[in-house]
Structures are given as structure tokens and as C-alpha cells.
Structure I
Amino acid sequence: METTRLIDPTFWQARAPWPAGGGDPFGGWERSQEDLEGHILFPTSGSTGAPKWVALSKDALLVSAMAVNAHLHVHDTSCWGLALPLHHVGGFGVVARAYDAACRLRVFGRRWDADAFASWLDAEAVSHVSLVPTQMVDLTRAGLRAPTRLQAVVVGGGRLDEATGRAARSLGWPVLASYGMTEAGSQIATQDMDSLRAGYHAAPLPLLPIWQAECAADGHLRIAGPALFSGTVSAGPGGWSYQQRVGTWHDTRDLARMDGDMLTPLGRADCLVKILGELVDPLEVERELAGYSGNSLAPGAFAVAALPDFRAEHVLVPVFSTTIPVEMAENAVSIHNSRVPGFRRLEKPVWIESLPVTEMGKVRRAELAAILAKPHPGVA
């Protein structure tokens, strides 16, 4: 479907379920019109990696869009720029916001290129855009200055490190850290426009007014609000099935800290691994490595994999793309190992041609683990 048709009222009034990105991913499955009427389905994956689709009602998506637009001071003379894929809720959310605000929508419909993107923003007079950290890193490293008419860059889909955020601000990019998830129809907590007057910090983030959030005793985040998903469509031995969400609150798999209405994301609980009896977050180790390299290690070009180990339960293996200079990588690993306790130390680096990543620049960790499970000359 043409993106421009998604801001036509007839699309939002249609009641047939629509898979984001189009097509018929269910292979003719006779889904219940009553269950999924007026819903958009977003692909994701469960903890097992099996295909799963999150069902969000159009009403929920528009509630989210309205809240984000109000938070970012979007009005009918604004212009949302789309540079994310539509089958991700972050990209589709941009379309919903343009429709809600009745403002212009411009689509960067080409392969990602930082120079071309910056020029496109200026030529189209884009005022608001959503990006992922990898895109913001590319723009900053290229030394590109932000167009003067750009008012807000919401960075989601991962944590933008503070060094990159500060560098982006110094180049005029009005970056705002955000936290969200598919099940919430996009943003849950986002820095406000007033925060642009201060230095960049990745957290804490103010909740959008439509959300309630609390942390359970084990640190898991729970959320409630009108933009929550309705349920999920999953693949199983008997084919596709729909499971409706139950209850007011959604228990996420994310760890967080709440201070009033300020949220500090602490990562995915299912990313934590035990090493010599201690819990370790490989994503936090990746952020530390990036810092030791002066933030020269590019997201998506390296990762820290937690591999099973008979004695320690897991070991941490740094994996680098062959595009990363060897000296830079080994120096970052050396600095890290000299500053951390034994259970957080890294094994000898592994080098592979390229890491498996999603369209959003996130490492596909299950695929990476499968690659590392095979004999490889770079494995310690």
C-alpha cells in the first residue's frame, strides 16, 4: 500500500485487519473478523523466536499519536518525516501522527545514507522525525549539521549513548531520548521539548500522560493505558491462533526504575545472564566498550555474546565486524578487562565479516549465537 494512502481517512475507517507492511503473512488463516476488526498487526518474535504478531487497534494507535503530537508541539503546519520501515511500530507511528495532526508527511523512500538524509530533511522542510540510534550515530560521525527547520528528533528502538547525544546536540540535532515498545503502540516515555535547553541525558524520561507505570518487586516494568495492544497472533503446532490480552496492566520483560512519573529503562530482563553466580547485562558491557573506544565502535558492527560455559555458566565473547580496526577493538577490550571484576571480563575477540542485524540496526542475537556455535578460526 502506498504510504500516502495511510493518511487517507478511508484507511483509518476501514475495519478489516491489516498487517503492517502488507501481504498475507498468515497463509490464508481464517482469522476472526470480530477479534481483529479495526486492528493493525505488527510482526515481532516471542522468547522462542517463533513468529508472532502484535495486534494494535487503530484507536489505540491514534491515542498514542495524539499524545506524542501534544508532547512534541506538533500542529497542522508541522511536517513529519518518515525514515523507518512501516512494519515497525516506530515507523507506522509517524504516519499515525501525521494523520492525527493533519500535517504534511514526507517519506525518505530510499536506502539509508546520512548525507542524502540530511539534505532531504532540509529540502522537504521536515520539522519532526523519529530515528533509531544507528542512524543518529551515522549523522553525527559524518559531522552533518541539522537543518534549521528541524524541531525534534525522537530517538527510539534502543538507547542513544550520552556521548553521541551530546555530539548530536552540538551539531544542532534536537535529539530527544525515548522509550517505547510495540505493545504500547510506540512511545511510553520521551524527553520533552524543554529538555533541549539543557545538556543531553539518556534518562530519566517523563511518562507521556496517557500511561501509568510501576515496577514490580523483581524490577520488571508494568504499564497500563489506552494505547495498549489488544492481543497477539502466534504460530503454533496447530497453525495460527489469537490470544487476547487480559487485564488492565501489561507485564513487560523490561527492567526499569520509577521515580514519580520519571522512568529510567534498565534493559531487558531476558538479556541478563549468570556468570559465576553474578547477573551480567551484555548490553551494558557493549555500552562500556563503546565508551572505551571514544564511541568509535559503531552500533551493529560489534556485540558482546554470552555463550554457555560448563564452569562459569556463561562467558562473554566480544564479536567484531572485520570493518572495525583491530587495534581499536583490542584496546577497548583491554581497558575494559583492566577495570572490571573477573566475572565481567571478556574472552578473546572474535572477528566475522558482518554481524546479523535487523532493519533497525539491532543485532539479531540468536543468529549471532548460532554463528558462534560453529567452528570459527577467531574463537578463543
Structure II
Amino acid sequence: MARIIVASYVVRYPVGGYQSWALQWLVGFQRLGHDVYFVEKAGWPGACYDPSRDVSSDDCSYGIRVFSDLLHRFDLGARWSFMDIQGRSHGLSRPQVEALFQSADLLVDMGAPDGDWLPEAAQTSLRVLVDGEPGDTQMKMECQRAAGQALPEFDRYYTVGLNIGTPQSSAPTAGLSWHPIFDPVVVDLFPPCPISPNAPFTTIMSWQAHQPIDFGGAVYGQKDVEFAKFMDLPKRTRASLEVALAGKQAPLPQLVAAGWRVRDSHALTLTCDSFKQYVSESRGEFSVAKHVFVATNSGHFSERSAAYLASGRPVVVQETGFSEHLPCGLGLFAVRTPDEAAAALDAICSNYERHSQAAREIAREYLDAERVLGQFLRELGI
């Protein structure tokens, strides 16, 4: 049994999808029999978002309450710590966290590659960065190097961009060796359930999750750039399409006029349970990818789409190069154009049960947390 510390950002942005994302890693390691803990730091002033009030501040009470309640349900209620902007620890105390790092076999840092926990992890046996923003992360690291700034030093570097560091992707590497990993999903946390005949294909997204990045003479954007290519998709398919959306810049009148059903993602997926419920009440997922993922052919496949597949909900998602790593054409489709997307949606509607079963099988075969994280630990020699 290994002692594993997972560092991520959930208390700072405690919406349902982020809670679910971190939970898959924690429960996945737990199911493999390991001693797992969660740690997080505020990082900067005003970093804590309260979706119930739509405000950001230094007040971490909302995020701590909802995430600690969730962790308690999985016997992880005494295995977390959050350090606020004043340096105060919530959950495990600072001395307990320092002792934990000294005895840990592995730190898995799933946050931005700024090395927040590297000082505490100086005596941890192995320190691994898992990049969740492929292309964007490596470009920012290259900019740091060009400015003469030292990069935080981890022992190994992983990325959910399955093509990063290969000839298939144009993304830089910042001089590092990147290893691929899928975001895992604990499949039995997403049991299939009956679906309404009128259920739409949905997705949960932010219009602009980050600012664009200017790199190498090109500007790399977010989902707003790619969604424009599929704006008229509702007119090309008999499937009903809905987007649960966050972002003040989203062109809501244009989306509605084009035939999209638009809902508030924070209101619908405020908790991990409501996130799971929204996914399960969907017929499937249609989603675009962030422009930086598409433009660099990063191979990104999201933890959100993994949740849809595990729920037995077929997925139609914009191609980022992930089709080289996952089977497509039954239960899962990688598309580049609106016509391809419409054909995939119509194919699913024509034989829904078959595609639903295939979706869940893909999750079990390729994305299951015990399989993904078991392989990850073997590669690390744990």
C-alpha cells in the first residue's frame, strides 16, 4: 500500500464537474488499496469562487463545506487539507500535512504547474505533475523558459493530451518528456438509468475558461472559437441539442436563434450529485473542444465525456486527435465538421441501445479508474 497525496483545485472552484473530476482520482487510488489524501492551497488573493453567490473572494467556507461533505461520503473526510490565503489550514493541520508529505510515496499535482506544494514535498519519494490543459500548459512553460524563469521540478510529467511530445501534435514540450494518461472514471459511480424519450444531447461548458495565449505568432483560444463552427448544427440533425453554459461573454441570443437550448451550468451542476444527474438525464453528449486542444492536435479527451460514457450516454465530440487512442464509430464519435456531427447524432438516434451499451463498454475498457491508475502506478514503479 502506497501513501498518495493528490493536489488539485476544487475548493477554489467547487462546481459539480470539478468535484467529480477530483473524486475519480481519489476514489480510484482508494479502490486500488492505497492510503490517499487531498491537499489544496488558495494560491492568490480572491481565488475562492462561490457559485451559489457568483462571487470570488478569500472566503473558502463554501468550497470547504461542499467538498468535505462529499469526501466524508467516501471515507475520505479526515484526509484533506486546504490552506487559505492567510496561511491557515482547514482540515488537517499544517504540522499534520508536513508530516504527511515526509512519509508519502507519491505526490500527484493536478493543478497548474507552479509547484505550489514542492517545498512541502521535498522529502516525498516521487513528485508527478499531471497536466490537464495540454498545449496551453506547455506553451506557458516555454514562455517561462524564454523569460529565463526556472520551471518547477517534478520527477515525472504526465498529460491528458495523449499526443503531446509526439509527431502527431504541434504543441511544444518545454524540453520535458511527457507521458500520456486518460482522466480516469470510476464507472460504477455512474450507473445507467432509463432515459426520457425527449431527452436532449447536452454538454457542460465554459464559453471562455481562460484567456487566449499568444505563442509562436499564433493565438490559441477556447471553446468560443470552435463553437462558432458548429453554431448551425441544430438545423442539420433531428436530435435535440442543449448546452449548459457558463461565461458572461456567451452570445445567448445567437445560440437560441440557431436552435440551441441554453441553460445555466452552475445552477444545473452545482454539486457532484447534480452533475451526475444532469449527465444521466441526457441522451448523450455533443461538445466542441477548446481551440488550443484542436489546433495542436493534443489528443485531449475530457473527464466530462468520460462521465457520459460511463453513464451509458453516447458521446459526439470534436476531434483533438483522441481517436488514435479510443475506438470511435460506435458509442463514441470524433468529428471535425457540422455534417460529421449531424451524421453521428442521427446514427446514435437510429440505434440508441446499441450505442449506449458501446459507450459504457468504452468507459470500462479504456477509462476505468482502477485500470488507468493501476497502469499509472506501475509505470512509476509503485
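Read-outs: derived from the displayed coordinates by stated rules, not from any lab. The model shown is predicted, which means the values in this text are computed figures rather than measured ones. Cβ atoms are built from the backbone, for glycine too; each structure is taken alone.
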Checklist entry - Taking mean count of other Cβ atoms within 10 Å over residues 236-243 from the coordinates of each of I, II, which one would give 10.9? => result I
Checklist entry - If FRET efficiency 1/(1 + (r/R0)^6) of positions 92 and 276 (r between Cβ atoms, R0 = 35 Å, to 0.05) is computed to be 0.20, which of I, II is the source? => result I
Checklist outcome for this item: Output 41 (percent of Cα pairs over 29 Å apart, calculated) maps, among I, II, to structure II
Checklist outcome for this item: When I, II are compared on mean count of other Cβ atoms within 10 Å over residues 132-139, the highest value belongs to II
Checklist outcome for this item: FRET efficiency 1/(1 + (r/R0)^6) of positions 244 and 300 (r between Cβ atoms, R0 = 35 Å, to 0.05), calculated, reads 0.95; among I, II the input was structure II
Checklist entry - For which of the structures I, II does the calculation of relative contact order in percent (Cα under 8 Å, 6 or more apart) return 11? => result I
Checklist entry - Where does the value 35, 18, 11 come from, among I, II, when semi-axes √(5λ) of the Cα gyration tensor in Å, for residues 164-211 alone is the thing being computed? => result II
Checklist entry - Which structure, out of I, II, was FRET efficiency 1/(1 + (r/R0)^6) of positions 116 and 172 (r between Cβ atoms, R0 = 25 Å, to 0.05) calculated from, if the result is 0.85? => result I
